[in-house]
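The structures considered in this document are given below.
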Structure I
Amino acid sequence: MLYYAIVFFVLALVAALFGFGGIAAGAATIGKVLFVGFLVIAVVSLVAGRKPPIEG
């Protein structure tokens, strides 16, 4: 997921460099959404992994 976020950010930079503002804005938005999704999944994984083992 982080890989695709980086790909969309690079795509947005290239599109902005060549003057395609609409495509750059769309790619940047998709990149932001993917990055936030990556952060949420990473935090949930960290919290879920820190639970002590159930004794019994």
Structure II
Amino acid sequence: MTQAQLAERAQLSVSFVSILEGGQSSNNPTPAILGRLARALGVTLAKLTESEPP
């Protein structure tokens, strides 16, 4: 899925999705934004926020 597709599905701007993906944001996304991203990706919020093992 492209950033543009994710942005459209989550009702966010493409630039905001790009900033989040690039880790350039000095602020963490709100729970509401995380929920929108999880729904757009078809995953649970827990799956979206889980850490990968090192």
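Where a number appears in this text, it was derived from the coordinates with a stated rule and is not lab data. Computed from a predicted structure; not experimentally measured.
Tabulated values for the structure
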| quantity | calculated |
| --- | --- |
| Value -28000, calculated as helix-only ellipticity at 222 nm (-39500 (n - 2.57) for each DSSP H run of 4 or more, over all residues; to 500), assigned to which of I, II | I |
| For 31 (relative contact order in percent (Cα under 8 Å, 6 or more apart), calculated) the corresponding structure among I, II | II |
| If Cα Rg over 2.2 N^0.38 Å is computed and equals 1.68, the structure in I, II | I |
